[in-house]
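Right after this note come the structures.
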Structure 1
Amino acid sequence: MTPWFLYLIRTPDNRLYTGITLDVPRRFIQHQNGKGAKALRGKGELSLVFSAPVGDKSLALRAEYRIKQLTKRQKERLVSGEDSFERFVGDLQATLARSD
């Protein structure tokens, strides 16, 4: 089974866009060519600043939602490695297991 990936892209105005995909390089090229999310179209030169395997699509969707709820500072801590993405995913999995 191919793992899903969560990724963050930085725009020239320093915003962070969060997404998920099975193929990060292909998806990043789509974004650069204006074929991806509307939020990134016409924003200028984009930078892929973070990507990590998450697991299956369900977990990836939930991780994407949770990352999008974080503050800019919290996202920057993930990008810089100050916060562990693996721990973030582990905490998410534990939360989901408790709710089942």
Structure 2
Amino acid sequence: MAAYLIVEAVVADREKFAAYARQVPELVARFGGEYVVLGGEQEVLEGDWGGQRVVMHRWPDMASAREFWNSPDYARVRKLREGAGEFRVMLVEARESEALE
């Protein structure tokens, strides 16, 4: 069953974060994920979102996302964003009847 990795980010040091952001897309693709949300316009409809940006990856399943997240390759790249801001990350499983097309 598909899974989504959802990231809320408040970036304080854009230059430091840029070094991280340049390397992550290749890793996501290599591990079988794809970006669903990356940048673009955001509009708060309810609640206090403050300055958070949202990024979302789609994965074939929870195991694939965990393999990416726990990989030595991603651990190395993740160090690049240390001190660049505040991040919250959640992995969620998609609905079984995801075929809403």
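Every number here is computed from the coordinates shown, using simple stated rules; none is lab data. Note that this is a predicted model, so its numbers are computed, not measured. Cβ atoms are built from the backbone, for glycine too; each structure is taken alone.
Overview of results
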quantity: Value -9500, calculated as helix-only ellipticity at 222 nm (-39500 (n - 2.57) for each DSSP H run of 4 or more, over all residues; to 500), assigned to which of 1, 2; calculated: 2
quantity: Structure (1, 2) behind the derived value 22, 20, 11 of semi-axes √(5λ) of the Cα gyration tensor in Å; calculated: 2
quantity: Per relative contact order in percent (Cα under 8 Å, 6 or more apart), the highest-valued of structures 1, 2; calculated: 2
quantity: If FRET efficiency 1/(1 + (r/R0)^6) of positions 40 and 64 (r between Cβ atoms, R0 = 25 Å, to 0.05) is computed and equals 0.95, the structure in 1, 2; calculated: 1
quantity: Distance in nm of label points 7 Å out along Cα→Cβ at positions 24 and 48 - structure with the largest value, from 1, 2; calculated: 2
